[in-house]
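Read-outs: derived from the displayed coordinates by stated rules, not from any lab. Note that the structure is predicted; figures quoted are calculated from it, not measured. Cβ atoms are built from the backbone, for glycine too; each structure is taken alone.
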Structure 1
Amino acid sequence: MEKRFSEMSEQELRSEIALLSEKARRAEQMGMVNEFAVHERRIALAKSYLINPENFAPGEKYEIDGDPGSTFTIDYMNGTFAWGYREGNKEIEAFPISMLIKKEQQ
């Protein structure tokens, strides 16, 4: 049985990310778009376990990796997921913290 990301050590997570990256690369080369997307999402989840969730706070604004120009404001944290709202959207969403990029103060 496969271990959960939350049960893995940092080294195991890094190995898993490397393995998933290779699988994603192969899926992309073979034109398997859905499989590629699944591997990319699992990579984002695994990377989230390498980041301290305490570095993220409600009310802070972030850009979403892969969606430049989109602003996300954290409402609350649940483990390695940040729940909140995109700018101009009233529907709550969740993102793995590895997908959030701190917005520069202007």
Structure 2
Amino acid sequence: MWYTRDKESLMLKLYVQPGAKHNEVLGLHGDALKIKLNTLPIEGRANEALLKYVAQLFEVPARQVSLKRGDKSRFKTLCVWGSLVDPESLTYLTCKKPKK
């Protein structure tokens, strides 16, 4: 499972691919959710972009998303506080994408 939920927060396991053409949730990559970012991993910019993108996905302010593990790795653990968005909806959306 790529996420765990308690009363107030979500812990997310993500696999991040920086340097893409646009930000996109791609689906599962092992036990992590794969996300493409349109930011290069220079001086922490990709991590900042990831936090903002995840905040948008989970409809919370960026200050309610934090990087817990994986500062310099593609595998990251994030914590999201106070979101009412169901994480399963993100994996459901990736299944509905048309094939290219």
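When distance in nm of label points 7 Å out along Cα→Cβ at positions 52 and 84 is worked out for each of 1, 2, structure 2 gives the greatest result. Work out which structure the value 11.2 belongs to, where mean count of other Cβ atoms within 10 Å over residues 28-35 was derived from one of 1, 2. Only structure 1 yields this read-out.
Quick check on the output: 35, 34, 23 is Cα extents along the principal axes in Å, derived from one of 1, 2. Which one produced it? Going through each structure in turn, the value belongs to 2.
Taking distance in nm of label points 7 Å out along Cα→Cβ at positions 12 and 44 from the coordinates of each of 1, 2, which one would give 1.9? Answer by label: 2. Of structures 1, 2, the largest value of distance in nm of label points 7 Å out along Cα→Cβ at positions 20 and 36 belongs to 1.
Can you spot which of 1, 2 the value 28 was calculated from, given it is relative contact order in percent (Cα under 8 Å, 6 or more apart)? Matching structure: 2. Assuming -11500 is helix-only ellipticity at 222 nm (-39500 (n - 2.57) for each DSSP H run of 4 or more, over all residues; to 500) as calculated from a single structure, say which of 1, 2 it is. Label of the source structure: 1.
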